[in-house]
Structure P
Amino acid sequence: MTCLGRAYVYWKEVENVGHKGGRQRVEAVENTAEEEYFNFRFPIWPQDGSTLEDQMLGTGQHTFPFQFQLSSDLPPSFEGNYGYIRYWTKATIDKPWKVDHHTKRAFTIIPPLDLNMSPGVAVSNCT
């Protein structure tokens, strides 16, 4: 299981790179940046101490509950024209001598908003 939180931004700017033959020369410059907030990797199955026979999954649907602790100061999820902040989990079933199976699910971070910490909220603008 992999749990990942990441921000990515991308934009283009036009920069003046001088003059040539009496004409101004411009060039498009691409800018990118990224930041990783967390990247957890941990096995969710098999359990420690299991035998090889215990590690075989039978046909059917299987559920593997898991949990992990997130930092309380993560920025909220965001999607925009020039970038994003995304959070997701990804699970892989390792099938020896066959193509592995992958599944990926996004989740949204919405941090709590304490209105008591915003001084202007208590002031009424109604007349």
Structure Q
Amino acid sequence: KICLEDQVEDKTDTASVIRTNRAFGKHYIPYTKVEDDNGGTAGVVPTLAHKFFETDLPYGLCTWKDIANMLDVDIPLVTEIIFWNQKLIKKEYLTPDGRLEGKDIGECIIPSKMGLTVETLEYGNRT
């Protein structure tokens, strides 16, 4: 039996749990070598065709952004990460004014578009 609590070294607060969770330590961003003009290696860049960039945004951060919007909670760091990431992967989930109404929003899990409200968030969309 696997216990998730056993993977966390410091349970003091949320930041400590995330920082010391061994499960997160197994995730690595792959990199692609970039060549210079002479065919040598000029450096590396993150490989954008990876789940960190392609799925964590529409199935994670955009979902949390929508929940925060429903609760009227400002999450500026997440908003900036979404803007940055969507530019990298050439998608638009957030419009320039920060609304979750970009041309690719249909790719996202957006609870409010599924009928969830502040009242139903805790219990799901049950009648």
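Every number here is computed from the coordinates shown, using simple stated rules; none is lab data. Small disclaimer: the values here were computed from a predicted structure and weren't measured. Cβ atoms are built from the backbone, for glycine too; each structure is taken alone.
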Legend entry - Structures P, Q, by volume of the Cα convex hull per residue in Å³: label with the highest value: P
Inset, instruction - State the single structure among P, Q that was used to calculate FRET efficiency 1/(1 + (r/R0)^6) of positions 34 and 66 (r between Cβ atoms, R0 = 30 Å, to 0.05), giving 0.25. - result: Q
Inset, instruction - Determine which structure produced the value 3.7 for distance in nm of label points 7 Å out along Cα→Cβ at positions 58 and 106, calculated from the coordinates; the candidates are P, Q. - result: P
Legend entry - relative contact order in percent (Cα under 8 Å, 6 or more apart) - highest-scoring structure of P, Q: P
Inset, instruction - Consider the structures P, Q: one of them gives 0 for helix-only ellipticity at 222 nm (-39500 (n - 2.57) for each DSSP H run of 4 or more, over all residues; to 500) as calculated from the coordinates. Say which. - result: P
